[in-house]
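These notes open a run of structures that come right after.
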Structure I
Amino acid sequence: NEENTATLMDEFSRIVRTTITSSGAVALVQGAILTITFLIFNIQGAILWGFIATIVSFVPVFGSTLVWVPAVIIQFLLGDYTAAIGILATGLFISVIDNILRPVIQKKVGEIHPFLSLLGIVIGVSLFGLIGIVIGPLLLSYFLLTIEMFSREYLS
């Protein structure tokens, strides 16, 4: 019916907005932290590499590791062990931030429970790749919403 269609459309808008907002915020935080770290350790092109880290933060699984792992290896090979360890520690920290910050933002922006958000992302990425970041939570949300609408229409 029209009410259910409107509900599904509202849910679609909410999930997409929330996913884009949270992914963008996490990417900006990761890029900023990595830029500051690279500046502290005098890495040439720190701002460019921070920008690249922001962009690749949208890539599932690898994300900003595509930037900071090579930086750690290069600093290690150059003999700058302090920079290598500092960048490694920062890289591990920003990897953990993704898992903490994204669900918190999604809860605040879209009122999505963090567990459902993470479950949807994990399922979505494993089934659909990068686009699964959006599709996973959306499909999970639609599934739960469909069950709720079915029970309201036919079981009440």
Structure II
Amino acid sequence: MSLEVTVAAPFKQMHKGEMDRSQFVFFLALDRKWMNVDQANAVVRLAEAAGLVKVEDGIVSPLIDVSAVAIPLGFKPGPEVFDAPDPCHDLVERIAQATERETGEVVAEMNRVTDEEFDGKLRAGAAAVLLARRYGVEWIDLLPAIRKGVAGEK
């Protein structure tokens, strides 16, 4: 949510539908003094990876309806803006909610599945998908991110 608000702020407050990457970075780093230039560039990369903006030929365009994003009075993004979303954690929370259990219990079951059914040769994301299927929890929307995470784990 905070990343979404951070991304929407330059477009809303400058009344622009798109802007140069340098304008976007200038707004975050120098105009508002919310972060340094490197962090502002990181926001652009994170927002693009999250599907909030499109960057093409140095132009940043929002992929969200910025008019629908409420920017609280005195808003200043915190360090959580730089936290990458964890699709495995999101899926564990969905499973916990669907089964009316604590997330710790779901994680313990994932560990049991990994150890007892796969001799420890199963990654967390894959175990979460197995449990989601077992309990009929929707997970397809998280598949690309989970697949990327599973492939990237060492």
Structure III
Amino acid sequence: MSNAKAKKPMVTDIFVEGAKKGWVIATTSTVPNVLMAFVIIKALQITGALDAMGAIFAPVMAIFGLPGEAAAVLIGAWMSMGGAVGVVITLFDQGILNGTHIAILAPAIYLMGSQIQYMGRIMGPIGTEGRYIPVMIAISVLNAFGAMFLMNILV
């Protein structure tokens, strides 16, 4: 038998290992989603589809004190939270959204975020019955809209 104790890793080693993992996540997941959002919004602007989207969704988004173009953030959030953040940044940079709008949208991004990704990655492998998926989506979308309504009152 050996009397050698298991070497306990140093705090700095743990930190460095965590930083490496974080860098991999950022460069392989978050950054591509944000860049994709920039490209999509630019394409929507060039084609005039963003203006059309703004006009179509303006009546609904006005309930929450938002411009119609903010619907692009919600659509982006439904697909990817990183993508939604990219859409928010782009619309803010162009003066379409302001700080108040972002405060209203932030809870919605997290309440309905990345559902498309989660359906394939989580719900399928765990065997969620297909009939429950629309209910789950509806609940999170209703929660997001409720949060936007409340945030519109609070900010």
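When mean count of other Cβ atoms within 10 Å over residues 12-19 is calculated, the result is 13.1; to which of the structures I, II, III does this value belong? Considering all the candidates, the number was obtained from II. Can you tell which of I, II, III yields -22000 when helix-only ellipticity at 222 nm (-39500 (n - 2.57) for each DSSP H run of 4 or more, over all residues; to 500) is derived from it? The read-out was computed on structure III.
Any read-out appearing in this document is the output of simple, stated calculations on the displayed coordinates, not a laboratory observation. Here the structure is a predicted model, which is why all the values come from computation and not from measurement. Cβ atoms are built from the backbone, for glycine too; each structure is taken alone.
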